[in-house]
Structure P
Amino acid sequence: MLLGAHVSTAGGCRNAPQRGADIGATAIQIFTKQPNRWAEVEVSDEECDLYRGGIHTHGVRYAVAHDSYLINLATADPVLRERSYAAFRGELRRAVRLGLDALVTHPGNATDGDVARGLWQNAELIAQAMEEEGGTVEVLLETTAGSGKVLGSRFEELREMIDRIPPAVRGRVGVCVDTCHVYAAGYDLRGDYDGVIAQFADVIGLDRLRLFHLNDSMTPFASKRDRHAAIGEGSLGDEPFRRLMNDERFAHVPRVLETPKELPEDPKDLVTLDRRNLARLRAFLEA
């Protein structure tokens, strides 16, 4: 099973595979730049070589990047739209150069309230960037919690975006299901696991489910709030994760944690909580 967590790239992407090994990960998620800044970076040939060497050395079998939190490909603001598109292309370019498997992106915020326009524009810009940057990196639309005018909290919206991607690149577009986000959005993974999975299958198709973000939720069901908790310590509880870990339909789907990392007694320790959460998930699998 491909299982791991989001790991730091402090000091360069080259350090991420070792940090994955430190927590026993076979799958990792990274940022290829600071996610809260517009400043673009290019990864050097040396950085790419060292990163790829580390992936091989440390046995990481799946690696995905998460794009910048500032990007909004659904905005109605033409200035922000162009800035977001340039940043998204940069994210995709770095992912291609590093040899990552996928790039996770949030579907954006329809700032003018025009959901149809936001979905159409987002899909159009993603497709354009994929065509221009080339490569084989998948683009994964992440499910969202649904606060404000954020898109992607309903399976139907994700399906509409996928359908608007041209066939030439549509095969490289999938969905990242965040367990906290879908629960907060109103899909009851705790009370109706089978129903939620069936709805995803009917609306989007299980073949489009390419990655899980495994996060419990600090807030109640249908809260529309994105607040991650440690596995089994939030309102989702253990059972949905036990089901996911043993669901044979998803045996091939990578899973990464985005749960809190810092120990209150030692903020510099960024491995203990990941190890603890991963051990809990593996225990569900062994049970």
Structure Q
Amino acid sequence: MDAAPTSKSDGGSFRSVFRDGLFAGQVMIVTGGGSGIGRCTAHELCHLGARLALIGRKKEKLDAVAAELRADNARADVDVFACDIREEEAVRAAVAAIVKRFGRIDGLVNNAGGQFPAPLSQISQKGWDAVVRNNLTGGFLMARECYTQWMADHGGAIVNIVADMWGGMPNMGHSGAARAGMVNFTETAAVEWAPSGVRVNAVAPGWIASSGIDTYPDWMTPVIRGMKREVPLQRLGTESEVSAAIVFLLSPAAAFITGDCLRVDGAVPNARRNYELPKHDRSQPWNGFHRATTPNVLREE
């Protein structure tokens, strides 16, 4: 069965598995907060009492999510900061503005990123650099500025969103290299920043029924629709399942977890060519996001 969400809701409340008020008074930054996993995570963190700073390149998308958050929660304290995370000075200024606006930074969800499908032989240096700057350099800059401007003296938690890149990423080699680099950065930062009380972890989503899959070209449509057959759980994941992993790593329950990478992928990297995956519908998805929608590419099956 598919894990794709159903219809959109114009209000209501996120159904989180975590206790109410978990992040009351805490300030969380979510990059790439204008869509997909970032949007879902912002909703869950807000539901749990966090004050939110949303970062992205397109202010109108951030404003739309902020409006949703305020519509769903009268107590929502959210602000938006348009910023290209690939630009060092822009990142430095955005983090400074967040500290000025909220007075603290407790957590960073390093979610912003992007890529395009292409074989390695057809990726130009410009295309390679753009993806690596998006998925590696930008995450480094955000983490470094949050650390130097606040967390070094006060502690905090950072969750870097990477990807299911184990065993290579054919047709996404630029992204795979960048994501692997971010995992290594996560492991290094966890050691260097531990004396400041800063935990650094990563979450690696697999194939998720998120709005991002609607951005790929038409030739990817049959590939996307057939992906669930390559997953041992025989479905795609939901945005809520990724958000729950992020929230866990930000929470006190993960106080002794740092330098780790939590896969949310239905065991795809563990599947082997010599083992035929049985078809089944036994895996029940978790979808607590009341505003989730089914990606268009999955609606026409």
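Given a value of 49, 37, 30 for Cα extents along the principal axes in Å, for residues 95-262 alone, calculated from one of P, Q, which structure does it belong to?
Going label by label, the one that fits is Q.
To test your reading of the models, identify which of P, Q gives 2.3 for distance in nm of label points 7 Å out along Cα→Cβ at positions 31 and 191 when calculated. Show your work: numbers first, answer last.
Details: P: 3.6; Q: 2.3.
It traces back to Q.
Looking at structures P, Q, which one was FRET efficiency 1/(1 + (r/R0)^6) of positions 47 and 111 (r between Cβ atoms, R0 = 35 Å, to 0.05) calculated from, given that it came out as 0.50? All intermediate terms of the calculation are to be shown ahead of the outcome.
Working: P: 0.50; Q: 1.00.
Considering all the candidates, the number was obtained from P.
Comparing distance in nm of label points 7 Å out along Cα→Cβ at positions 23 and 39 across P, Q, which is largest?
P
Using relative contact order in percent (Cα under 8 Å, 6 or more apart), single out the structure from P, Q with the greatest value.
Q
Distance in nm of label points 7 Å out along Cα→Cβ at positions 119 and 223 was computed and gave 2.7; which structure, P, Q, did it come from?
The correct label is P.
Mean count of other Cβ atoms within 10 Å over residues 15-22 computed as 13.6: which structure among P, Q?
On the way: P: 21.0; Q: 13.6.
The correct label is Q.
By the measure distance in nm of label points 7 Å out along Cα→Cβ at positions 199 and 279, tell me the structure among P, Q with the highest figure.
Details: P: 3.6; Q: 4.2.
That would be structure Q.
Upon calculation of helix-only ellipticity at 222 nm (-39500 (n - 2.57) for each DSSP H run of 4 or more, over all residues; to 500) from the atomic coordinates, which of the structures P, Q produces -12500?
P
Since every read-out is calculated from the coordinates, none of them should be taken as a lab result. Note that this is a predicted model, so its numbers are computed, not measured. Cβ atoms are built from the backbone, for glycine too; each structure is taken alone.
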